[in-house]
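Listed after this line are the structures, all set down as structure tokens.
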Structure 1
Amino acid sequence: MTDPGPARITRIVIVGGGTAGWMTAAAMARLVESGVAVTLVESEEIGTVGVGEATIPSLLDYNRMLGIDEDDFVRATGATFKLGIEFRDWGRLGDAYFHPFGTHGRDVEGVAFHQLWLRQAGLAQPGMPGVIGDYCLSTVAARNGRFTRPSANPQSVLSTLSYAFHFDAALYARYLRDLAEAAGVMRIEGRVAAVDRHAGTGFIEAVRLADGRAIDGDLFIDCSGFRSLLLGDAMDVGFTSWQHWLPCDRAWAVPSAPRDAPAPHTRATAEAAGWRWRIPLQHRVGNGHVYASDHVDDETALRVLLDGLDGPPLADPRQLRFVAGRRDRLWERNCVAIGLAGGFLEPLESTSIHLIQSGIARLMSLFPDTGFSAVEIAEYNRQMLREYDQVRDFIILHYHSTTRTDSAFWRHCQSMTLPPSLQAKLDLWAGRARIFREQGELFTPDSWIAVLLGQGIRPASVDPLTAGLPVAESAMFLDHVREMVAKTAEAMPRHADFIARHCAAPLRTAA
């Protein structure tokens, strides 16, 4: 007889709720109809981090996969739309630039748009060519407080627009919990006190709750946050710290009352030893100060946050402590870590929820049977570790590419030795502004270009192919692009009006 091989997985246990747990549960709920029992264990006694309220455009793919109606989701989570991030005081004090979703201009005869812009900028003609953000619809629309959804017509300037969301992370978890439970996911209230492992294989057999109950499973997904109860504690997978590159290790977070209509972008303001975030929702504003405790004390860091609020605080500030880095593997035997249980990168580029989503998507594409193929596990780890490393490099870029010397923190960031992968990118840019997107890399060349130029990092030269494009014609082309972007943005509805018309949230307590 033919060997039937390993049995299919029929029991999935997710440890931890919050955004990571319920995003995982909602995705795994698709397996319930095929006879897979999905159980999520969480404790009301244990809070969630709950400060990752800004996202990037990849979340749209996750929501669509679940069949979520976008307007309903926006209403339920108090969300607003996000066209990018405004950075203040990063390159030097007094500077500001915008990292947009979407593209800058369009390429011409095989020459990248930014190369053409740099060539024209080097000519120093009066009024030309402005800042590169003038050629990106997401940037100009955000600057003017405008929003609409992109056009499906590739000939329309509106097709270059891309967006994400700001939302209340607790409300999003609640929204996904309702979807998951409706689809058959079982939630168990309880605190995990012990993990039972097979004496021979080391596989997890069950998690044991404080009240003595044992929850058996085939596949265990660790969504327990910084505690990493399964992958870190039980499976003893090591943690690699990146604190020498990303020295911020604490944050204060507090909500505040909105004073104005919500802007369609996040704001990140650099401070003497870290940075502050501002994330506008429909019913409140999320604020935080990420900082390095070696360079500023907790009391001073809190004062910096509270002094920078646009409106009165709505709750007591909460402090978070963390170390930037990741586990050496994110999948070990029959345990997969999703979210903070696998690694942490500060929310400077709103990547936390994306990394949750990415982990879920890759797990689904490499979904195991009870044989747990070593080859497939290795491939999952290779892809996920590479993505963490790539995101790490992009965040380090913001700190290192600065001329600020006004504090020991910024002097350290400016002088630190970089990961070789990031140094190679900067070296390539320094010559002729070359930027390439490696396979599977999250951030596009437009993202790198926005940060590099925004923080004043100019290349020595440009692509020699620009010499084949007449200067006068290039100037006319740039004028045309800038004019079309400006007109399109002006015709878009105001962000607040778009929300009021399509997806206004019900009145709720702001905190």
Structure 2
Amino acid sequence: MRALPFFLLFLLPYLSLSQDGYGNQLIFGRFNDTQPSGTLLNFNGDTLKIEPIDKPMELEGSCAIMCDSVGKLLFYSNGCYIADATHQMMVNGDSIGKGYLESSFCNTGGNPTPQGVIALPKPGSDHLYYLFYTDIGKPYNMQPFFPLAPVTLYYAIIDMTLENGLGAVVEKNKVILQDTFGRGLIQAERHFNDKDWWVIMPKSHSNCYWTFLLTESGIDTVFKQCSGQIWGDDDSAGQSIFSPNSITYARMNYSYGLSIFEFDSNTGTFYNPKTIGFGQDTFYEGGVAFSPNSRFLYAAAFNKLWQFDTWASDISASRILIGELNTPPNIPEKTRFNQARLAPDGKIYIAGTGPHKHLHVINRPNCYGLECGLEQYAIELAARNSYTMPNMPDYKHWNENDTCETVSTKTLIFNMPSSIRFYPNPTGQYLMTEGLEVGDKIEFFDISGRLMSTKFFNHERIDIGDFHEGFYIMKIYREVYELGIFKIIKQ
């Protein structure tokens, strides 16, 4: 998607809902013995909404969620069951967990492997969706390895025209592949044609990856490719992700560090592998996420958060420590740095490990180093979460030319002050204001998104007499909270 003029980017949220809305809601939550038992982060519209829900299943490890093209919630799954938008079991949505998963995990938390399930819209359809998921077998029961690992990769098909729009599962437990797979880390990425989907599943105890294509006709082009570092028995945690521009794949965990590949989205093949270790760092869980412009890769490592510059000639040498875990004394449960997610608002949200009620946020992930704006314990969830971060591809078409200074196109707040006003507009020198408080920060951007000036409000009016004539965007902050985006004209 080509870059739009800045003023169109500003107006876009008010003109229509994005057709990239498949990933516009994230779901969290663990315990069914509390109410609410879960949380939805809803990124539809101009404000981030944190919504309590009562869900019919545990979410602890694997989790997939699916919205339609404009962001309406359709269904979600923990790899054992599928729930509809009313948070009830979808018709025929039971019994998708197989093997040791069904007998030992489905009643206590769902598939425990990270990224063991993922949902995708079927290419060419506006009502059919695929769910890909694994079982858990005991392939290493008689060997000196941890005995449990997936041995079958399945799919189910959901038809959203059924049950008065709540959907029903019309096919399930259809076998795609049988092998010994890595413990989770299913991921998907768009084909070069921007219609079909590549799905990637690591093979166990190897450097091989099963790859197949989802098209209008179904599953096609199944092949195995082997490249890069061999992952052994300690592959039971971590995360895999593609960059928003589809050209980089990253996989990380505590034992094998960070594996980075370049990716050909036309053929589905990896090449030019790189491996980055973490030296003396000790961590037990972790995750990865890319910035919207695909330049910066963030690696969450339990108590530390790192940034890598994938445009650097030596990616490993570009590593910067963005933050170390700092838990306020009034928060009883530490929220570690674990799995991460680039959200539709252009920010990265980071979940923790054991029971927790907070998410960390990287507010400006396109920015270098500490300018990325890590905010620890930034979001309080409505219910406790444990390990879960929904697994999905990146559906949005981000602008690779975005920089640190580019203005967000949405106002992401919890309570938007309705009393803030600027007048006259257009104006020649002074902007009169209502609703601001002394100390509020005002950033002024030109039409290209370049930061022109920063002012702090200390009076009833703001002097912009030194600005050139033209169109400007203002972003207003109160302490660390973004209050809104406003447009003005200097004449």
Structure 3
Amino acid sequence: MSYLELLKLASPEAIVLVTALIVLALGLTKSEQIKPAVSLIAALGLAVAAFAVSRLPQHAVLSDGMLVISPLNSLFKVICLVLAFFTIVLARGDRQIRHHGEYLALILFATIGLLLLIGSEELLMIFIGLELTGLSLYVMTAFDHSDLRSAEAGLKYFLFGSMASAFTLFGLSFIYGLTGTTALTGIAHTFNATPIQPLLAAGIVMTLIGFAFKVAAAPFHLWAPDAYQGAPVPTAAFIASGSKVASFVVLGKIVLVGFGSLHGSADWHALVAGWSPVLAVLAALSIILGNLVALVQKNVRRLLAYSAVAHAGYTLLGLIAGGRNGFSATLFYTTIYAITLVGAFGVIALVRRDTGGDDFSNFAGLRARSPLLAGCMAVFMLSLAGLPPLAGFFGKFYLFSAALRSGQNHGLLWLVALSLFGSLISLYYYLTVLKIIFLDDHDASAIPRTSRYDFEARADFLPSLTVVVLAGAVILLGIVPEGLVARILASLT
């Protein structure tokens, strides 16, 4: 294959890379007048990359899976590009980001890492994608030099991330040493003919620990609350959305394709050794710990961080169930969750800009100050709680039904029941946020004078429009989810 053909197949990544370099060069001018142009160029580059994805062939495999073109990969590349696009729109309205060009370039570099993650079925390329994404997110988390919490969050995220990367690399090296290949299809073929060995079991567990960090599953979630609260709001939104989507896509490929024959069983009173019981324990811990700790939070971003831990547990149900329906349920749920979180962080960004914080007290009386933002936040919170007719309800229904139908005699009923119990607990703290927004009166003395009038009168149009569009998407995907579900199912054939 010629380099020109290779560049054509890797055109989305190449376009985002060129865009990142252009944005970085323009950012060095230090001119405030260039800020809108830089945001426009970054958004335009992502749009062109999404168009390039649509022009790729249906199927192609390069270098034993280092680059794989498939309907599934193309679909989720577009989803990650869309999430990055919305993140850039939110970043445009964030006044705390001083070096705007450099920040947008980091978002684009992280997006390249996500595209590499999704578009590869080879362990080395997957690890490179993880590291490119991780290094960009570490810097983005510590980007707000005016806030000590941002530096602390970036350091914690970096330390935990480095440890998780070490676990992942050790695990992958064990797997390579025992199988002699880094391609997922080759690993699957070797596992089908080889009984499991202690060193192989250690490699699988270490790999799962690394990815548990990426998806913020308990007990590997300790970085998440500080990162969500201390990072700039667009960074937190991107960590909670694009990074989660790509991580679950790759984790699903690894366990269902590479480790498919070592599935085991997490059924009640019918446990069989494999990766499934390990994920079941992580899911159960995440659901319990995430929901219980979220009950006592007084900061909305920190509450969403512990909520993300619980949602990671829900999302793992589809992988534990296995099969086409289980994987599609995981992919659908992580997509609608990402859309919801970007919207919720969009509201938080606008509230934080106009009140100076994102504690519960800053949201008090939001209904009176901005009915539009209050209504959108209600959509996002109720969707996260899993109430109909919003997307979160169908996502949980799809996940739980896939888990119940898997195995024999409804063996995963214990995990589904635990998930339902966790959803019931989560309803309390999500409704607490809405109670503060709609029923509590705001303290005028606690809010800067510049913010004591209607939000929409002074908020940037694009961030506000983004929040409304995302709220509409959550409602639409709850009423007519068939379109996205059908696309995901068709891509898995």
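From which structure (1, 2, 3) was Rg and Dmax of the Cα atoms in Å, for residues 55-246 alone calculated, if the value obtained is 16.1, 51? Present the calculation step by step, with values, prior to reporting the outcome.
Working: 1: 24.1, 75; 2: 16.1, 51; 3: 17.7, 58.
Attributed to the structure labelled 2.
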Margin query: Quick check on the output: -10000 is helix-only ellipticity at 222 nm (-39500 (n - 2.57) for each DSSP H run of 4 or more, over all residues; to 500), derived from one of 1, 2, 3. Which one produced it?
Written below: 1
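Just so you know, all these numbers are worked out from the coordinates, no wet-lab data involved. Computed from a predicted model, the values in this text were never measured in an experiment.
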